[in-house]
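Visitor: Below are structures written as structure tokens.
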Structure P
Amino acid sequence: MLPLRSGQIERHTHDDKRNGTVQLYAALEVHAGRAIPRIEERHRSREFIAFMNQLLKSYPKRDIHVVLDNVITHRSEQVQDRHANAKNQRIVFHFIPTYSSWLNLVEVLFNLVQVKVIRRGRFPSKQDLTSKLLAYIERFNQERRVFRWTKTADDLLGARTSRTRH
């Protein structure tokens with residue numbers, strides 16, 4: 001996206017110059033309206049495990065319920081071996097069905113990051129991108145935005161069409 005100018009419509013460049021990418025891991029503390037971020041260079045099992053270790057340290061006395069999509073790094077042998085260790089079983093994984101990311105409230109946070117930070121952003125370096133991502137999450141945490149479902153389970157189930165069952 002190009003920056004907006006007075007009197008012009010939204011525009012895109014014909015090329016995409018990236019100065020690097022980063023992976024944002026985030027855990028959303030749903031009832032507190034707070035996110036715990038972690039920025040990594042890559043999205044592999046070892047980075048996911050490091051994020052789970054960060055969560056264990058952040059919540060030393062509580063069970064942690066993590067809602068996950070079906071990315072292979074969440075189900076890898078490395079993750080399963082680590083999760084089999086008794087001290088790591090305070091984390092309970094809940095895998096959502098394929099094509100149902102809307103069930104995971106952290107996806108709302110990721111959408112906000114996309115719209116508010118990335119979409120019109122210019123990032124001359126990975127460090128700049130990282131600092132802007134973390135600054136947005138810090139503001140998000142200060143606001144304590146709690147996401148609430150606006151429909152009941154019956155409303156959602158009733159909205160499925162008989163044809164597609166979606």
Structure Q
Amino acid sequence: MKLLFKVDPPAGSVEVERMWVEVVDARGGEYSGRLANEPGYLTTVKQGDGIGFGPQHVAARDTGPDDPLFTNPAKFAVVSGRVWTDGAWPGRAERREIPDSQFSGWFVLAGNETEAFKSDPGNFVPIAQGVLFDRFPVLDSGLEGPTGTVMVWDESTLEYVSAVG
């Protein structure tokens with residue numbers, strides 16, 4: 001599972017480091033695991049250290065094709081030109097029903113696109129989710145959920161959180 005670790009004091013603009021933890025035990029809603037990454041900024045933990053955590057600390061899970069939350073990197077997301085071409089931050093992700101098996105159903109938006117912008121298909125590009133994750137690694141925890149899911153970027157937690165519509 002991917003956890004968020006607070007970098008205190010911050011290392012420049014880095015306030016949070018995301019790292020993978022291999023779960024070794026789960027009991028009563030609590031987990032214990034081993035840090036799978038070598039920290040880039042934290043000095044208080046190192047790869048292989050034991051980590052205790054709860055479900056509220058999980059930012060992402062490493063899932064496989066049999067998991068209902070699996071995000072297939074080969075499938076395409078529909079990405080706003082504001083995000084892909086203009087470099088805007090992906091502030092909103094919406095999963096819609098798409099009758100094409102090559103697409104994941106995810107639409108990735110800056111979040112401030114006008115209705116006129118959204119009504120022009122030329123303002124969007126299909127991008128393989130693996131390529132999208134390479135550019136925006138944090139999206140690997142934002143593109144999870146069934147059709148109808150809406151995720152928005154939360155500046156205070158530096159993660160995607162569920163939103164209504």
Structure R
Amino acid sequence: MLRRLIVLEAADLLLDIFQGYLALYFVDVAHADAGAAALGVAVWTGAGLVGDWALLWVLRRMRGGRYLRCSAVAVLAVYPAFLLVPGYSAKLVLAAVLGLLNSGWYAIPQAALYESLPGRSGAAVAVGGVGGMVGACVPLVLGFVAGAVGLGPTMWILLLAPLALLALTPRR
């Protein structure tokens with residue numbers, strides 16, 4: 001159960017936390033204006049919605065854990081490219097790809113957490129709430145790190161998400 005909770009909170013690094021910093025990244029690091037940054041967030045969000053829809057089809061053919069590991073491997077290639085590629089347009093395309101790839105990163109670990117406590121969904125909600133309180137501190141910590149070293153270098157910390165998914169998602 002603890003491993004599944006850690007996977008859920010780690011996946012959030014490239015979900016809500018990434019979304020929270022995405023517009024700021026486009027403005028501060030990619031030197032886009034506010035409208036272009038908003039478009040970047042919209043593209044990432046829209047791609048995520050399309051990915052969530054496609055996930056329904058994918059999960060009929062592939063187990064959730066296998067999908068998480070495969071998408072984590074893909075994100076390990078795409079996310080560094082997003083950070084390294086120059087220019088707004090290329091970053092926008094890669095943000096869309098990231099939105100597609102991290103689809104299911106909340107739903108699958110959340111379902112696994114509930115599955116680990118059969119018949120005790122209240123306990124799963126309580127444990128998830130404790131994990132959520134710890135996870136709520138992450139944006140604050142990242143903000144302090146960004147204040148000290150800059151947002152560009154800080155964004156590399158979010159690579160912990162696919163690494164955690166690869167390391168902690170069961171292979172069976």
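Every number in this text was worked out from the coordinates using simple rules, so none of it is lab data. Treat the numbers as computed from the prediction; the structure is a model and nothing was measured. Cβ atoms are built from the backbone, for glycine too; each structure is taken alone.
Visitor: Give the label, chosen from P, Q, R, of the structure having the highest value of percent of Cα pairs over 25 Å apart.
Guide: Max of percent of Cα pairs over 25 Å apart: P.
Visitor: Given a value of -10000 for helix-only ellipticity at 222 nm (-39500 (n - 2.57) for each DSSP H run of 4 or more, over all residues; to 500), point me to the structure among P, Q, R it was derived from.
Guide: P
Visitor: Relative contact order in percent (Cα under 8 Å, 6 or more apart) computed as 26: which structure among P, Q, R?
Guide: It was calculated from structure P.
Visitor: A further question on this structure: Comparing P, Q, R, where is distance in nm of label points 7 Å out along Cα→Cβ at positions 89 and 113 highest?
Guide: Greatest value across P, Q, R: structure R.
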